[in-house]
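Following are the structures in question.
Please treat every number below as a calculation from the coordinates, not as lab data. Just so it is clear, the model here is predicted, and its values are computed rather than measured. Cβ atoms are built from the backbone, for glycine too; each structure is taken alone.
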Structure 1
Amino acid sequence: MSTLLILALLMALAFVGNLVWRGLQFARLAHEGARANATVVRKFRTGAGGPGSRGRRIAFQYTGPDGRDYRRAATIALAKWQGLEEGHPLEIYILPDKPGISAPAWLVDAARDALKKD
C-alpha cells in the first residue's frame with residue numbers, strides 16, 4: 001500500500017473515532033447532564049467554502065462545580081448563531097463528574113426529547 005493510502009485510512013479512522021467518542025459524551029449528557037450557566041465569549045465561522053457553507057460556532061466559558069474555569073466551542077444552527085452575541089448568557093449541560101464535557105442546553109434537550117420517543 002502506498003503511504004498516501006495509509007495516511008488517508010488513518011485520518012478516516014481518527015475522524016470516525018472522534019465522532020464515536022463525542023457521541024458517547026453526548027449520550028452521557030442526555031442521560032446524566034446537569035444544567036449550568038455559561039457566557040458566550042466568541043462567535044466565529046469555520047470552513048473554506050463560501051459564506052453559505054461555513055460552519056457557525058460559538059465559544060463559551062463557564063465555571064464547573066470543581067471551581068475550575070472551562071472554555072468550549074460548539075457548532076450551532078444559523079438561527080441560534082444570529083441570536084447570540086459575545087457576553088450573552090448561555091444555558092448548558094455539563095457532566096457532574098467531568099465538568100469539562102458540556103454542550104448547549106437546547107441540543108441536549110432535543111436529544112432528551114428524542115430519547116423519550118423511543
Structure 2
Amino acid sequence: MLLMMFPLFLPIPLWMAWRFFRKEGDALARYRKVLFLTGIVANAVSAAVLLSFNIHAYVASHGTTPVDLDRIYPVLSMLGLGLLSSLLAFSGRGVFRLILVGTGLLTAVLWYFAALAASP
C-alpha cells in the first residue's frame with residue numbers, strides 16, 4: 001500500500017526541477033534546454049501513467065473480475081521513458097540536473113515494482 005502512494009509525490013521533485021530550470025536555465029545552450037525540457041516532459045508523462053496504473057491496480061484488487069494490467073498499460077515503455085528522462089537530465093546544470101536524474105530513476109524503479117506486483 002505504501003509503495004502505491006509514492007507516485008503521488010513524484011510531481012513535487014518534478015516541479016522543483018522545473019522551477020530551478022526556469023530560474024537558472026538561461027545559462028544553457030539551446031539544444032541543452034530542449035533536451036532537459038524533453039526529460040522533464042518524459043518523466044511527467046511516465047509519472048502520470050504510473051499514477052493511473054496504480055489507481056487502476058488498486059481498484060482491480062478490490063474487484064471480483066481479474067484484470068491483466070500488464071496488457072492494458074505500456075509498462076516496459078514507461079519504464080524506459082523514466083530511464084530516458086534520467087539520461088536527458090545530464091544535459092542540464094546544477095541542482096536541477098540531480099533532481100531530475102533522481103526522479104527519473106525513482107520513476108523507473110517504481111514502474112518495475114508496480115509491474116512486478118501486478119503481474120500474475
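Here are a few things to note about the model shown:
- Which of 1, 2 leads on relative contact order in percent (Cα under 8 Å, 6 or more apart), largest value: 2
- For helix-only ellipticity at 222 nm (-39500 (n - 2.57) for each DSSP H run of 4 or more, over all residues; to 500) computed as -25000, the structure of 1, 2 it came from: 2
- Comparison of 1, 2 by percent of Cα pairs over 24 Å apart - largest value held by: 1
- When mean count of other Cβ atoms within 10 Å over residues 8-15 is calculated for each of structures 1, 2, structure 2 comes out greatest.
- Origin of the derived value 2.7 (distance in nm of label points 7 Å out along Cα→Cβ at positions 72 and 88; candidates 1, 2): 2
- Computing P(r) over Cα pairs in 10 Å bins from 0, in percent, for residues 32-95 alone across structures 1, 2 gives 22, 39, 23, 12, 4 for structure 2.
- Origin of the value 1.1, where distance in nm of label points 7 Å out along Cα→Cβ at positions 40 and 80 was derived from one of 1, 2: 1
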